[in-house]
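Quick note: the coordinates plus some simple rules give every number you see, no bench work behind them. Keep in mind the model is a prediction, meaning the values are calculated, not measured. Cβ atoms are built from the backbone, for glycine too; each structure is taken alone.
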Structure 1
């Protein structure tokens with residue numbers, strides 16, 4: 001089975017373009033060395049575009065095993081990327097979140113809630129087009145599309161701040177946005193926790 005998704009991403013001319021995410025592209029991303037300072041800059045850039053909403057309610061459950069969550073949500077295209085990216089880059093992303101929290105405690109939560117709100121918007125849009133499906137059916141049928149749309153939304157938000165990322169390569173931006181979304185998936189801000 002050929003796993004392919006289409007997302008918006010950056011090329012090396014700092015232009016937003018259509019990217020086909022397939023096994024070849026995922027293996028290419030995984031082979032790129034990550035630059036932790038690029039990841040910090042992108043987290044800060046996205047965070048600066050967020051308005052803090054303290055009234056958001058956060059319900060926590062036990063974190064699931066990554067493989068269990070991937071299977072529960074029927075993630076196919078992004079499965080390998082999530083498994084490898086999280087183990088390789090989680091440390092760097094946690095450091096970026098700690099940098100946010102150093103100035104004002106609780107900013108990691110605000111950041112992850114922002115990503116969760118993107119996920120819920122994407123899910124809502126899919127529900128409008130597939131109103132006869134249950135939430136579980138939507139997720140099982142469109143998990144990779146949901147992840148693609150969350151990634152694209154974050155890349156578009158970065159594209160509106162193009163001057164801030166002009167010195168970063170397109171590959172670095174794409175890899176680090178994937179890292180952010182993979183981490184949000186593992187932290188149950190994108191797709192669903194099987195323990196709920």
Structure 2
């Protein structure tokens with residue numbers, strides 16, 4: 001058992017903005033009505049293949065270090081890579097960013113508040129499920145900080161979601177049916193894989 005095990009939820013902007021922009025591309029190119037159901041000028045958008053490549057690069061880059069709020073602010077300068085490198089692309093990026101921020105910070109009904117409320121409801125129950133099993137892990141460190149990083153939707157299905165001391169969790173594992181055992185198993189697997 002670890003002498004000090006900290007489990008917390010974390011709701012960063014960057015992965016949620018990347019997924020938001022993915023929804024914009026899905027709507028523009030595939031005619032889907034996925035959130036956000038907003039149309040941007042396609043002349044400011046990359047090709048679908050170009051977008052997926054850039055999205056993957058940014059996802060891997062963001063996940064290469066432990067996510068923090070400071071990292072979110074550092075990453076804002078990379079968001080323009082998701083659009084064409086011209087005035088139309090800049091206009092699309094600026095419009096998407098403004099729309100995202102208005103949804104993200106919309107008080108009690110905003111994206112961030114919603115993800116916080118939902119994950120706050122379940123974090124204690126996840127802890128109770130973990131607490132019973134932590135003693136079975138070999139003690140290789142005195143302390144572990146593990147973060148469940150909440151995102152409102154999944155990125156491209158082939159992208160990794162599990163990283164040593166954190167993993168990305170979508171709302172579908174918490175609502176409408178709480179999948180505590182799956183989340184606990186993911187955390188335990190990640191802790192084992194991150195042992196020094």
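General observations
- If distance in nm of label points 7 Å out along Cα→Cβ at positions 105 and 145 is computed and equals 2.5, the structure in 1, 2: 2
- Value 45, 40, 30, calculated as Cα extents along the principal axes in Å, assigned to which of 1, 2: 1
- Label whose coordinates, when FRET efficiency 1/(1 + (r/R0)^6) of positions 81 and 185 (r between Cβ atoms, R0 = 35 Å, to 0.05) is calculated, return 1.00 (choices 1, 2): 1
- Which entry (1, 2) yields the derived value 30 for relative contact order in percent (Cα under 8 Å, 6 or more apart): 2
- Source structure of the calculated read-out (helix-only ellipticity at 222 nm (-39500 (n - 2.57) for each DSSP H run of 4 or more, over all residues; to 500), -16500) within 1, 2: 2.
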